[in-house]
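Listed after this line are the structures, all set down as structure tokens.
Just so you know, all these numbers are worked out from the coordinates, no wet-lab data involved. For clarity, every value in this text was computed on a predicted model and none was experimentally measured. Cβ atoms are built from the backbone, for glycine too; each structure is taken alone.
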Structure I
């Protein structure tokens with residue numbers, strides 16, 4: 001079900017200090033996201049290699 005939608009992008013007026021703060025926080029969030037994703041994908045890979053997992057997948 002698609003509904004019409006519109007996106008508007010507006011620039012944020014900031015001084016240099018605010019811009020550096022925002023960029024720093026976004027970079028921190030990006031690193032945290034990537035680290036969390038990497039950990040989760042590693043755990044998923046380990047789980048899928050576990051014989052118990054493979055046995056559970058064959059269950060009806």
Structure II
């Protein structure tokens with residue numbers, strides 16, 4: 001992971017508006033570069049920029 005975003009939910013948790021179980025790592029939006037691949041994955045992906053958005057519940 002090279003970069004991470006901070007969203008409104010992260011700020012609400014940080015400011016105490018939501019009660020969450022600790023420890024907790026804030027952030028669910030991130031990006032980086034492919035550094036390694038498995039034996040069944042094309043090596044053409046090495047060095048490519050990638051992103052993911054991991055969101056289990058978004059406290060909705």
Structure III
């Protein structure tokens with residue numbers, strides 16, 4: 001349950017960042033959405049790896 005907090009924070013941060021940077025109308029929002037999904041998925045995978053390593057070392 002501890003990792004989900006980090007994942008939620010990261011996805012929210014990435015989503016807000018890309019959403020506020022979106023330009024170009026509906027096309028720009030579509031591109032920003034696609035970019036956000038890809039970035040969030042990669043970030044969650046990388047964070048999962050490192051957080052699992054950290055939790056295994058701690059416990």
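Kindly point out which one of I, II, III the value 1.00 was derived from, the read-out being FRET efficiency 1/(1 + (r/R0)^6) of positions 14 and 46 (r between Cβ atoms, R0 = 41 Å, to 0.05).
III
Percent of Cα pairs over 14 Å apart was computed and gave 64; which structure, I, II, III, did it come from?
The correct label is II.
Just checking, which of I, II, III has the largest value of distance in nm of label points 7 Å out along Cα→Cβ at positions 6 and 38?
Sorting by distance in nm of label points 7 Å out along Cα→Cβ at positions 6 and 38 in descending order puts I first.
Consider the structures I, II, III: one of them gives -3000 for helix-only ellipticity at 222 nm (-39500 (n - 2.57) for each DSSP H run of 4 or more, over all residues; to 500) as calculated from the coordinates. Say which.
This figure was derived from II.
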